[in-house]
Structure 1
Amino acid sequence: MKPSLLIAAAICALAAPAVAQDPDKLPPQIGPDAIAPGVYAIDSKETLVRYTTIHMGYNEFWGTFPGATGTLAIDPKNLAAAKLDVKVPIAGVETTNRELDHELFSDEFFDGENHHNMQFVSTAVTRTGPRTAKVVGNLSLHGITKPVTLDVTFTGAGPNAFSKVPTLGFHAEGMVKRSDFGMAKFVPIVSDETKIDISVAFEKKAP
């Protein structure tokens, strides 16, 4: 075989595993009633928490919290028994304004030096539709714990296209008053009511 053909064959052999792992279509989707029961862990790289406030009554302003961790224990045949426990690090808070990022981390707002995480632990799950549920739980933030309700939508499930690990996706929305958690600075110039949006992926843990 000519040297050039040998080189081409070697390149193809090395590239084959990468090509095999690069899907050309979405994996098969699974409905909410067909997911495998068990404990799922948050895929931190594919999960994001976002908050929205109203600035001076004129426009929405967003901030994000990456790096969430936690678990979901779920059995679709007994959804009411599902348990959710999520922690979100304060240090990752980010907006489009670096100066504001530092202010939010400071003791004027989240006080990230003393309160490293916010945490949500579910206390009740109620199915409201084929793909929706209300999740009630306790939110601990800034040293204060209050009940919060999340409206949750099941967005999809199936094997991860690359790792093949069973994966669940959800979107959740809720509303909190930041003054309830000791962060009333600039109210009402910046709205007290704060919308929470969560896009989360869970991967099934090995037995």
Structure 2
Amino acid sequence: MTHTLHRSGTYESLSDDYVLFAIAAQTVNAKGIAPQFKKFADIVLKYDPINFGDMKTGNVYGVGLEEIQKGYKDNSIVHAVFKDQKTLIKALEEVKDANLDLSIVLSGIIEHTNECCCKNDITPHTIEHSLGIHGKLEYLPEEEVIEVSTMCGHGMVAFSLIEDLSEKVAKGKITAEKAAEKLAKQCHCGIFNTSRAERLIASIAESLKG
């Protein structure tokens, strides 16, 4: 899985951004696996994730938690976003102890994810690295806009929407918090970190004032 991998930003900017999610192997053990997603969700929700969603239904900012909880499916992919390692380590520990028949994927700065795994005596099966963005970079918007957009791995948070909402924040028409929530609705899976987005949008808005 790579849709949580390519989040852009500096080391400092990414230090409060972690995604923990569960997925089944569709050709191996997916049939009848839906109740396992419910168990995973029940665990991670205890730790108040910044965002939460199921790829088949949507995220809490778009459809709401009740709608997501109505029924997980055998081909669900359930995501939870955390902003600090301490909470993530606790959630990961409980997920491990539950011994679910699901693949568990953790995304974040490699040093941080390794530490979380080590503290829970977990040896990762596979490690993937993002090599960044290559090509005609001159056509891209400013870096902070890219940092916000890439928190949706399927590219559903448009550059233009980020720029528009940032301008409205700069003009006092909306708060950075509300702008982040509006952007989160666009990311169907629920991997968009609203806390980090709020900080980035506030920074963009501040630069626009100057």
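Readers should treat all values here as calculations from the given coordinates under stated rules, not as data from a laboratory. Here the structure is a predicted model, which is why all the values come from computation and not from measurement. Cβ atoms are built from the backbone, for glycine too; each structure is taken alone.
The figures follow:
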| quantity | calculated |
| --- | --- |
| Answer label among 1, 2 for the case where Cα extents along the principal axes in Å, calculated from the coordinates, equals 53, 35, 32 | 2 |
| Computed 30, 19, 11 for semi-axes √(5λ) of the Cα gyration tensor in Å, for residues 76-171 alone - originating structure among 1, 2 | 1 |
| Structures 1, 2, by distance in nm of label points 7 Å out along Cα→Cβ at positions 36 and 164: label with the highest value | 2 |
| For helix-only ellipticity at 222 nm (-39500 (n - 2.57) for each DSSP H run of 4 or more, over all residues; to 500) computed as -4000, the structure of 1, 2 it came from | 1 |
| Which of 1, 2 leads on relative contact order in percent (Cα under 8 Å, 6 or more apart), largest value | 2 |
| Structure from which 13.1 was derived, Kirkwood radius over Cα pairs in Å, for residues 44-83 alone, options 1, 2 | 1 |
